[in-house]
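Listed next: structures, encoded as structure tokens.
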Structure I
Amino acid sequence: MGRNIVEKILEAHYVAGARSAGGEAAIRIDQTLTQDATGTMAFLQFESMGLARVKAELAVSYVDHNTIQVGFENADDHAYLRSAARRYGAVFSKPGNGICHQLHLERFGAPGKTLLGSDSHTPTGGGLGMLAMGAGGIDVAVAMGGGPFYLNWPRVRLVRLTGALASGVSAKDVILKVLERLGTKGNVGWVIEYGGPGVAGLDVPARATIANMGAELGVTTSVFPSDRVTRGFLAAQGRETAWTELKADRGARYDDTFEIDLSALEPLAACPHSPGNVATVASLAGLKVNQVLVGSCTNSSYRDLKTVALLLRGRKVHPDVSAGVAPGSRQVVLMLAREGLLEHFISAGFRLLENACGFCIGNSVSPETNGVSLRTCNRNFEGRSGTSSAQVYLVSPETAVAAALSGVVSDPRALTGLSAVKRPKSFVVDDSMFLYRETAGVGVPDAPVVRGPNIGEPPVGKPLPAQLEGVVAIKVGDKITTDHIMPAGARLKYRSNVPQYARFVFEGVDRDFAARAAANRDAGRLNIIVAGESYGQGSSREHAAMCPMYLGVRLILAKSIERIHLANLVNFGLLPCVFADLADYDRIQAGDRLTCGDLHAALRGDGVVTLCNATQGFDFAVRAHLTERQRRLIAAGGLLPSVAAGP
């Protein structure tokens, strides 16, 4: 039987473990990607492991998240990252160079390679035929040092594309259709592979948009074939030698398949407050809009922004709308500038924003109170924009510009001037803002590492105690994201200072949580988090495990836990368990005291352990679905103490 693309890449990088769905396997990682919001801690962990230099084929340290300098913290972190990249042999991308995923697609991505990034939207690389995955920073640190990455061997779902997109319908509408079909939960352990005759009509930026936002499905990653379209993109980037053909064999096996007729798609939008809350633009038509923002790693390519620029030519933004654009890279800006396209944005009334994540992570351009904001980014979690009452809709660039011009949600297919943007014969290439390429993989061993006062030490977990005496410090509902656990935006500047950042755990859910958890910890009581379905959605931000661990959390009880977050919990010695009987979730209340005489039972046999609710007087069972490796990590207190202990 023939092999699919996912199997081909996994088998080419296989190191050890299972080759059947659900079993844990170790694979070799070719390239790593970090960004300043998570990469600072990743490099601190890399150092704490005693690793002398980068051993992966390529490691790139990007600065794209906290580029706004409010106080010394961000600038100090950037100085640390720059000096650490030089010393240990990573390439450093300076602030202003662009967004990591767009830059990596342009300048480093290669078909058939594996890419591990400390950002949940690393799957963008799947648009080039890479197996690109998001992970916690500590997993990326291990991969930078040449260690394998552990994942559950996935099931593969083929999304077969037929037909061709109509004018005014774009890649964003494709991935929103997939989200409408599959939802944002229940997809853990799957990889999406795109195929069918419709793929040939999608350029690499379109494929990257679809792969990027596949992260919202909760899948491990998404991947496209590498074909003549891929080759043309790499050739235009001056990197044709990186191309290799990659396609599924005839008769390749898939665990599931469904089909999308691209010709039948219409413009879609993700409504507040979930990427999976999908509706047609037609059903929202006439909704008054206060803000329109174009950009983010999902839709900030040359193709996307030229499309918007041409639609803006000779037109003005509606008087009631505030509009802005954040290009994905310096390359995109240079090309728009040389073609005179930036003039259309400026003349129309768009604000030119920095080549950075910016508004997508809520660190700038927050909407007004109760404002309706149409954005081309990938997440619209409640409060993520920086305004808790804002109503954020996720749309395509075409739908965004239609709203910017009319002041209301409008069908972009009615716009005049819509035309397909062809790939240029050659992109403008200027790699001068990528530093230390000449020492990549080698480093400069005697180069000093700059450590400002905000640069702390990675916290190290303690071995799991045999007996549990804990308190339910918080009970939360379904779809709790890593943004709920660890707020982004202005708080991200404390990412390298865990004691400070931990003060804001669950800030937007329960402002008293951090103080209450710290008091329990100091009194010798373990903290327990009780959660509903799909706990830990969203970002790969390992601080959502690290900071609770610092506050004395050792046990998570949930209906289900998302892939990256579960791995992060294990890496920091927190025991993740799911309810054997979901009804027990309803019975437990915040403040309940839970006990267990043999917590280590969860690390043996079938992982079933019985807990006692001493407050209410009943027993209940939970399960820890862990591999043998994960059990060893939790017993040791996490990955860092496990590495320190040696083999």
Structure II
Amino acid sequence: MSETKVEETKLEFKAEVKQLLDILVHSLYTHKEIFLRELISNASDAMDKLKFESNKGTEIADSGLELEININIDKDKKIIKISDTGIGMTHDEIISNIGTIAKSGTSEFLKVMAQSKEDASNIIGRFGIGFYSVFMVAKEVVIKTKSFKKNEPAMKWVSDGLGSYTISELGEEVKRGTTIEVHLKDDMDEFLEKYRLDSVVKKHSSFITFPIKVENEQVNTVSALWREPKSNIKPEQYTEFYKFLTYDQDEPLTTIHRSVDAPIQFTSLLFIPKRNMDMFGYNREDFGLDLYVRRVLIQHQNKDLLPEYLSFVKGVVDSEDLPLNISRETLQENVIFSKISSSVTTQVLAHLTTMAEKEEDKFNAFWKEHGKTFKMGYMDYTNQEKFSKLLRFNTSQSKDINELFSLDQYIERMKKDQKEIYYLAGSSREAVTLDPHLEIFKSKGIEVLFLYDPMDEFVMEALRKYKDFDIKSAEQADIKKLGKLEDVETEKKEKAEELSKDDKKQFSSLMKRMKDILGDRVMDVKESDRLKGSPIVLVNPDDGMTSTMQKIMNITGKMSTVPPKIMEVNKDHKLIRNLIKVFKQNDKDEYLTTVVEQLYESSLLLEGFLYDPHKLVNRVNSLLENSSEWYTDVKNLK
């Protein structure tokens, strides 16, 4: 039937609306595709309202119509049609809805636009003016709508966005719902391609409840799984959704699906991948959760929903309480968003805690892949207790590099009256095991946490305490406290003879000579109570930082010299006993100087502070040369 206009009314937009439309009509903003998201969102809302009326028992016109959104292209006329079978609008409603939307939000939108450098597409919907984003791509827009109320005439709304619009009744018979005809500008031909519209729908509107068909082909084929009751979802459905979301070929390590009703309403569906997706550090910005508001994608990879140390988590969060199309700037200040963020973080940490308690093998697999990232949470003071409980360490009690323990497990094995948790840093298990600082802990049977990652020490410095126990570096341990504990060394070592009264004096003088040889390079030289198998060890003063922290400071340019340390000497070591003999014969013997220098630089080498090894290597070669002569003489070799 041909269209007949009845009582066509022409209305002028308000001055501020004209200003808004001028921005949009002449828009140079990049994300023009946002118009389709807005129109689909409005169509979905119209059908939600119809379902509400139907559930109330309201009589509905054209009640047999399927609830769906159809998008069709007319390339010849350069028109896109977006149709829904929703609630539709009456004459008064089209003036109220379209006119009021523009009027109510325009002033604030213009004010924010004047102050913000952000793309309009990011904030356009937040003031209720989402419909008008269509004028970024359209030279004319025609709305044809028929209300769900019986006997209400179909209406037509037309505007070119330049200052006025017309409203009239449609003389033709149309079904319930709304069709928006977008007459594209000449340079908007990209939106006449089906693949382009498909991509926009998949990007922004994949999880709209109702079918969205582009040229009669449904595009949103993946359901909003997070909206389904957990009891109805099979594991393979979670896996399918995870792969759709992440393009990962593996199934997820674990799934977290939660619905929260109070004090705020939101749903989250989160996944922890089996493997670290950024093991080489090339995609450091490729993280964040997809944020939806009532199934409409608001922001892809929102980086504020979870702290960065949980950036390995993939998934979606869908809010019922956030305003649609809230801007990125406003998100960070929104109270509801902050509560959602806090709640989601708690969900992840609680899930990891349960996994650690009930699925130890799975948690260990998590730690192996994501532990390095997780440890970055040492600055999350709000969740520090939960964070600390999840930390895992290789220790002196581990049978190999792969066996890990928690701080709680360490505490269970602590010695009676032990009040501190000890750790020691090094480049590998082998390196830490050979560290002289560990010797007294071995002899006393005290477990020590082994730290191999430079970040570990920052973690320990930030924690400082776990439950009722102080966390302390083995380098800074109170040796007097440790000395009071009984030795449990299982290896029977031949005990050195007690030094004679004269040799004790000679040893004391030898230490003074060693201090003279090393000068300002050491703060002091004194007898050691911690060494069992090594001749000497360099120790930081009680108020000094650990060796690992000193190295980090050097690397970052905060320090440029070798920090002076205290040299502790083991009087029972065979080498030191021989030095006492040499010293008694000649306290200025050149051999003393050579050995002391060698011992000092060897310790620096072990701790990573020997920046020029040439002297050490030459000295070793000289000692080897001399010792080879002594050896051949003793063996009477020719």
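Nothing in this text is a laboratory measurement; each read-out follows from the coordinates by a stated rule. From a predicted model like this one, the values you see are computed outputs, not experimental measurements. Cβ atoms are built from the backbone, for glycine too; each structure is taken alone.
Could you tell me which structure in I, II was used to calculate Cα extents along the principal axes in Å as 124, 47, 47? Only structure II yields this read-out. Structures I, II were compared on relative contact order in percent (Cα under 8 Å, 6 or more apart), and the highest value belongs to I.
Tell me which structure, out of I, II, gives -8000 once helix-only ellipticity at 222 nm (-39500 (n - 2.57) for each DSSP H run of 4 or more, over all residues; to 500) is calculated. Label of the source structure: I.
Suppose you compute FRET efficiency 1/(1 + (r/R0)^6) of positions 182 and 334 (r between Cβ atoms, R0 = 41 Å, to 0.05) for every structure in I, II: which one lands on 0.85? Derived from the structure labelled II. Taking FRET efficiency 1/(1 + (r/R0)^6) of positions 142 and 430 (r between Cβ atoms, R0 = 35 Å, to 0.05) as the criterion, the highest value among I, II goes to I.
Given a value of 179 for volume of the Cα convex hull per residue in Å³, for residues 46-381 alone, point me to the structure among I, II it was derived from. Source structure for this number: II.
Source structure of the calculated read-out (FRET efficiency 1/(1 + (r/R0)^6) of positions 214 and 574 (r between Cβ atoms, R0 = 41 Å, to 0.05), 0.95) within I, II: I.
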